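Down below are the structures I want you to see.
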Structure I
Amino acid sequence: MLLTGCSQGNATRSGAKKIPELEVLTLKAHDVTIPRDYICEINGVEYVEIHARVQGYLEDIFVDEGQVVKKGQPLFRISSNTYTEMVTKAEAALQRSIAEAKTKSLEVDRIRLMVGKNVISKTELEVAAAQKEAAESAVREAKAVLENARINLNYTFIRAPFDGILDRIPFKKGSLINSGTLLTSVSNIQDVFAYFQISEPEYLRLLGKETKRRQFKKEHQTVSLVLADGSTYPYEGKIETLAGDFDQETGSIAVRARFPNPDHTLKHGSTGKVLLHKTWQDALLVPQESTFAIQDKSYVYVLDEHNVARVRNFSALARYENYFVVTGLRKGDRIITEGLQQLRDGVPIKPRQHLVDTVRLTRS
């Protein structure tokens with residue numbers, strides 16, 4: 001009996017040594033804000049391509065590429081001799097038409113008196129009246145020709161449509177310019193628009209309770225911008241509007257945000273990422289390294305009151321850096337954060353408190 005007792009005691013001590021000591025994290029509730037980024041295209045609030053409206057030689061270029069211009073400032077001048085001559089001819093033609101119409105009007109008055117005295121028939125009066133109407137129509141036509149000639153002459157002198165910055169100027173002084181030729185473009189980038197796409201579920205999540213008004217919740221109206229080099233743009237933007245319909249091919253809808261651009265850092269046509277911030281209140285955060293997947297479901301090992309590992313399923317609501325925002329677990333649950341490959345459901349362990357038991361989410 002003594003030998004049997006000693007043998008059982010040694011077996012117990014041997015079994016105790018086999019119980020693994022693993023780190024355990026106690027789940028706590030946190031209020032966290034997680035950004036979601038969307039690739040965006042940046043456009044100036046005003047952007048116009050300046051095309052030549054008439055043909056001619058580029059006689060003068062008053063500005064340079066990348067120059068800041070004011071509304072109405074001269075940009076280009078196209079040779080105008082041909083169009084000046086057209087205006088002169090149109091003015092002369094108008095004067096002839098006016099004189100002809102006046103002659104026909106006097107002729108009608110003269111014939112009307114003769115008809116009143118029964119000198120000539122009414123048919124002559126009707127013919128004269130028709131000739132007068134034709135002459136008056138010719139006057140209107142001549143005025144239209146003159147107006148068109150003046151417009152073409154004005155097109156030879158090109159001015160800035162608004163305050164902005166010039167793009168590249170592909171032609172040099174003396175180049176032959178055809179009607180429709182792109183001379184340059186002007187963009188107003190004092191403010192810029194950032195266009196990005198969101199899915200229909202995200203669209204519904206971001207809307208407020210009154211979805212008929214199609215307005216975002218206040219917490220989502222302010223957005224941030226990450227530039228192409230990974231740096232954060234120093235000014236915050238605001239969501240202004242969204243498209244009227246979803247894209248049938250992608251299932252997404254376009255959103256427009258406005259950002260101030262006082263330093264002209266952002267240019268028309270540049271790209272970046274818009275950050276929308278989602279706040280989770282009383283969220284449970286699980287480190288990704290403490291989870292494992294079987295088929296399409298996610299699991300963790302949770303310790304029960306007897307320090308026995310139990311497999312527990314959970315659903316990930318969001319991911320940020322090395323953590324999941326989860327549902328399906330409870331505040332105060334103790335999850336095992338290491339040695340998952342050797343664990344099995346129902347295995348007892350010796351818990352060791354996780355070194356960092358308070359989770360902080362920060363963006364580098």
Structure II
Amino acid sequence: MRGATKIATIKKVSVYIHWTFLLLPVWIVMVYTQYGASLSELSWAFAFLLAVFVCILLHELGHALVAARFGIHSKSILLLPMGGIASLEKLPDNSRQELAISAAGPLVNLLIAAILLVFVKDKYGFWQTDEQLSIAEKEYFLVNLYVANIWLVVFNLIPAFPLDGGRMLRALLGFKLNYIHATGTVAVISKIIAIGCLIAGVAFFNIPLLALGIFIMYAAGMEEHYLKLKALVKGIKLKEVLMHDYNSLQCNSPIKDAANILMNNHTRYFIVLDNGAPKGTINRMDIITAMAEKKYDLPVGSFMKENLSCLDGEKEVSSVLDKLAGNGERIYPVMENSRFSGVINFTHIIEYLLLNKASSIEYDKIKSLSGLV
């Protein structure tokens with residue numbers, strides 16, 4: 001994950017923090033040292049910042065746990081200055097699932113706020129704006145944390161992509177409209193909200209509003225582009241786009257033999273075969289790590305970390321597009337009549353569309369989804 005560092009693994013979900021998160025503590029130091037804050041005040045400000053991001057992490061774990069109830073695995077959680085993003089393996093199967101998963105995050109913050117309210121109900125409330133409660137003061141720590149969780153709920157319920165409110169609105173519209181129309185409607189609403197944020201940001205010289213407007217506009221555009229991609233792959237079967245030219249390793253070969261192959265090969269994922277049948281995939285970094293740990297003679301098969309997931313060549317690309325898009329460059333074996341035919345990944349789909357389906361107008365949109373430059 002570019003620009004991010006893994007900090008934990010919770011229930012098999014990897015938690016990453018983006019380098020831009022460091023801008024927040026730097027900002028706190030700049031602001032409070034300007035006003036002559038003591039070391040104790042700075043410490044409480046940092047403690048508050050950490051507590052808020054723990055609440056955000058719990059918010060994202062709420063999404064992940066409810067998604068797991070529907071059999072949808074959450075691959076990772078990325079913490080950013082503006083919040084968190086839980087990356088699901090695939091989109092929910094129906095509106096009911098999407099509504100439940102999207103609502104789980106705000107409900108977690110609402111529960112946290114309800115617990116904190118027990119301790120702060122006799123103090124300032126979030127509705128009392130006549131008092132400025134400094135995050136650098138110990139006595140206001142729980143009050144500010146309560147306020148932060150209330151505003152996290154309010155913020156996330158904005159009916160715009162990629163916020164929970166936008167996905168909840170799509171789910172609600174999905175009970176009456178099809179997925180495409182529901183997504184298109186919310187995308188339009190998102191852009192209207194984004195334009196409002198941009199205008200307000202310029203009018204009031206408010207940088208957070210400007211950033212929010214840009215963020216929502218970008219996310220709404222990506223939702224529309226992904227919807228267009230799903231329309232383009234409609235009717236295309238996996239056997240039509242699979243790649244027969246792939247890099248493979250033998251399951252029983254020692255890892256040192258695999259390392260020799262890396263010297264002249266830049267493939268990120270290899271298919272692992274056993275007597276011609278796929279047994280799994282292995283990432284080149286797993287091979288490098290094994291060599292660094294001097295496990296030279298152990299078989300390649302012992303380093304496969306991901307469960308084998310074979311795809312049926314007769315299935316349409318649209319039925320597995322979410323799975324492919326959610327796993328980047330990872331390759332999947334494709335089977336035809338129980339025989340191994342080739343491999344596929346998301347990049348293969350994009351390349352196929354660019355070569356065969358995309359008009360000049362669609363080219364840049366499809367290219368942006370691929371992550372290609």
Value 11, calculated as relative contact order in percent (Cα under 8 Å, 6 or more apart), assigned to which of I, II: II
semi-axes √(5λ) of the Cα gyration tensor in Å gets 86, 25, 14 when computed on, of labels I, II, structure I
Value 1.0, calculated as distance in nm of label points 7 Å out along Cα→Cβ at positions 47 and 119, assigned to which of I, II: II
Of the structures I, II, report the one carrying the highest value of distance in nm of label points 7 Å out along Cα→Cβ at positions 87 and 111. I
Which entry (I, II) yields the derived value 1.6 for distance in nm of label points 7 Å out along Cα→Cβ at positions 199 and 239: I
From the coordinates of one of I, II, helix-only ellipticity at 222 nm (-39500 (n - 2.57) for each DSSP H run of 4 or more, over all residues; to 500) came out at -17000; that one is structure II
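Here, each number is a calculation from the coordinates, and none is a lab measurement. Remember, it's a predicted structure, so these values are computed and weren't measured experimentally. Cβ atoms are built from the backbone, for glycine too; each structure is taken alone.
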